[in-house]
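Chemist: Take a look at these structures.
Computed from the coordinates by the stated procedures, all read-outs in this text should not be read as laboratory data. Fair warning: this is a prediction, and the values are worked out from it, not measured in the lab. Cβ atoms are built from the backbone, for glycine too; each structure is taken alone.
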Structure I
Amino acid sequence: MYQYLTIFILIFVWNIPGKCQSVSDGKLKGDPFVYEDWQTYTTESTHGQLINDHILFLEADGDSLWIGTEGGLILYYNDTWQNWTEKNGLPWNVVIGIAKDNKTGELWLALFGDGIVRFSGGYFEHFTQMNSGLLNDVVYGLDIEGDNVWVATTAGISRYNQVTGEWAVYNEKHAPMEEVWTYNVDATPEKVFFAVWGGGILEWDVKTESWQEYLDPDGEMEIDLYRDDGLVHVITTAASYVDDVLWASTYFGLSRYDGRNWRGYMDHDSGLPSNFINFTLARSATSSYNCTDKGLGVLVDYNTDTWVSYTRETENTETWSAKVITGNTVIKKVQTNLDLANHFTICAEFMGNDIWIGTGHGLARGKGTGFYPGLK
C-alpha cells in the first residue's frame, strides 16, 4: 500500500506545473494576430532579380532588407533589387550571416566556407584564417556587440575588435565548450549567446567577461527525460535574447529560459509544426517565431500557451493555412494567401510589424497591417 501511495504522490507532483510555467486548458483566452496577407518572391517570379532563392539569412535595415543567399548578397527596397556576387566583388557567393553595425553603418557578412567580410563604401574587406585571427573559414554566423564582431565558426568562436584590431579566440581550451562547432550567435549590449552544435548554449557576460554554459541536464540524446530541467537538447541551432529572456532552438524542440525557470516545447505538446527548428527569433519575452522544416511556428503568448502555426496542409496544397492553437489543441484554422511551394523555413526577420521568412526555395513577407502583440 505504501509503495502504491508513493508512486501516486510522485506522479501527482511530477505533473504539477511550475509557478512560472505557462498553462493551457485548450480554450482560447483571446484572439492572436494572424498574418493572412503575404507577398512571395522567387527567382522566377522576380524575373531573376532575386538572383538566388535559397535564402539563408535576413537582416532588416530600416525599410530595406539585406538577404543572404546561396548565390550572393541582395538588397531589397521598395520592390527594387540590388545584387552582389563574385562577379562584382563579393569574395564568395554563399552568404550565411549578416550583421549591420549601427555605430559605423558598415555591414558584416559571414561567408560559408570563406571567412567574413566587412562591406563599407562599396568595398569588400575580406578576413580569413590565413590573414586574420579567424579560427576557421567555415563560418555560420556573426553579430555585433559594441566595438566587437563575434564570429561563430566550425572550430569555435572568434572575436574581432574593430578599434584595436585585436583578435581573441575561444574553443575547448578557452571556454566551457563540450563541442566547438558553433552554429549561431546573438549579441546584445550585456550578453552574447552562442548556439553550439552538441554543446548547448554558451553565454558571454560582457561586463564580467565570463562564460556560462547551458546544457540538457539529463544527458540523454534520444529523449528529453526530465521536462523543463534545462535545454530540451544540446544540438542547438540558434539563440535569441530579448527582454531578459533566452529562446533557444534545437533539432529536437524549443527552449525558453527567464533566468530562473526553463520551459521546453515539442511538436506533440505545442503549436510547433516540427521539432526540427532551424532558427528562432524572439519578438518579446512572451513571443517567438520558429523556423522549422515544416513551416513557421509562432508562440504568440507564452502565458496562455497560444500559438499560430503556418504550414501547408499537404505537398499539393497551393496556399498555407494558419492554425490557432492553445497547448496542442487546434482551435481554428485561417486560410492565408501565402503560396510558397517550399515550407522548409530557414530564417526570419521583423521589419516593423511585418514578418519576412526565408525558405529553401523562396522569400515571403507577411504584412502586419493592424498588428498587435499577444491576444486581444
Structure II
Amino acid sequence: MNIALIRKRFSENGQGGGAEKVAARFAAEFIKRGHSVTVVSQLFDAKETESLRHLKVRKNILPSICGTSSFHKNARKALTGHKFDIVYSMCRTYPVDVFRVTEQLHSEWLKVGYGPMAFLNPRHRKILSLERKTLNPANTRHVVTNSELVREQIIRNFAFPPDRISVVRNGVDKNIFSPARSQEERFELKKEVGLPQDKLILLFTAANFRIKGLEEAIRACAALPSEMQEKIVLAVIGGDRAEPYLKTASALGFGKNIIFIGKSKRMRDFYACSDLLLYPSMYEPFANVCLEACACALPVLTTRLNGSSELIREGENGFLMNDSSEIEKMTAAIYGFASFPTERRESFRIAALDAVSDYSWEKHAAELEKIFNRLMDK
C-alpha cells in the first residue's frame, strides 16, 4: 500500500507534541507491515529510505494570519500530480481519504478556551471554515478519532455519517512506559528524581500549563486542610513558565508544597514513582499523558472533556470531573485518595494498569489497516 501521511511537522523520533509522536509511530508501524509512507510536510526530521519518503510542502515567505489555512493550500499544491492508494491526513485539509482528528475540534475549543467574541477573529473564522470543509463528507471519505468524545462531537456539529467515523485508540509503548517492579524501586526512583520519599506525590505534566489546568490543580490542592497539605507534594513537569503559577500557589499558602521540575526525559520514572496524576484538562481529544500514566500503574484524575477519560473508572483507577472548574470536587477526590489506606491506593494502581492492557501501537496500526483496505475495496 502506498500511503501519503499529511502532517505539518514530522520527526522520526516523535519530537514535538503528542500528534508528532503518533505520526512517527504510524509511519514506523506501517513500514513494518510492508507498506510505503510518503510524509507530506513542511518540516521533515528523518532519513529517507525506500519505504519512507518526503514530499516537501512550501512555507510562505510572508507571514499569514492563519498558518493552518496556508498549510492546507500549500499541501494541496504539493500533492498535485502524485498518486497514492490512501491519503491519510493528521491535520485539517481536504480532499483526503481519511482524516485523523489530532487537535481539538476548533468549533468545540472556542467554546471552552476563548470568550464569545473569538468567533469574530479572522484567524478563528478561517480555521472553522477549513474544519467545516474537511468534515464535509464530500471531501473526506472516512474520519478516525481516538475517543468517543470527539466522535460524538463530530456527529453533533457536522453532517458527517456516523458509519464513516471510526474510533481507533492510540497505542502506548510498554517497553518505555512500565510500572515500578517493587515498592523499593518506587522509593529509589523518588530519590533519583529528587522527590521526597515521605510525601504523597501528585504529578502534573504538560507543555501548556493553562490549557491542561495547572491553576485549577493548584487551587484544588490549596483548598485541602492544612494537615493534609503537609502530606502531599505537587510535582510539575513541563517547559511552560512557572512564575505565574508559583505566585498563585504562594498566595494560596501552597507555595512550599509545589516543585517545578521543568522538562524531563525521565517521564516513565516520574509516572512510576508518583501516586496520582492530576490532569484537569480544559479540552482535548485524547491525552497520551493519561495513557502513559496508566501504563506505569499511575491512577489519573482528569475531566470528561479529555477523551482519555474513557480509560478511567471513577473510584477504581482514578477520578473524573465534568470540567476543570470543579475545584471543590477535585479537592474532595484528592483528600479521599490521600486518606485511603495503602492497600486501597495499590488497588487503584493495579486497575490503572489493567485499563490499558490491550493498548498497543500494533493494534492501532492493524485497525487503521483494516479501514484503509475497506476504502481501497470500494
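Chemist: Given -1000 as the derived value for helix-only ellipticity at 222 nm (-39500 (n - 2.57) for each DSSP H run of 4 or more, over all residues; to 500), which of the supplied structures I, II does it correspond to?
Modeler: Only structure I yields this read-out.
Chemist: Comparing mean count of other Cβ atoms within 10 Å over residues 179-186 across I, II, which structure shows the greatest value? Could the numbers behind the result be given before it?
Modeler: On the way: I: 23.9; II: 14.1.
Comparing I, II, the top value of mean count of other Cβ atoms within 10 Å over residues 179-186 belongs to I.
Chemist: 0.60 is what came out when FRET efficiency 1/(1 + (r/R0)^6) of positions 107 and 243 (r between Cβ atoms, R0 = 35 Å, to 0.05) was calculated for one structure; which of I, II is it?
Modeler: II
Chemist: Between I, II, which one scores greatest on FRET efficiency 1/(1 + (r/R0)^6) of positions 187 and 331 (r between Cβ atoms, R0 = 41 Å, to 0.05)?
Modeler: Comparing I, II, the top value of FRET efficiency 1/(1 + (r/R0)^6) of positions 187 and 331 (r between Cβ atoms, R0 = 41 Å, to 0.05) belongs to II.
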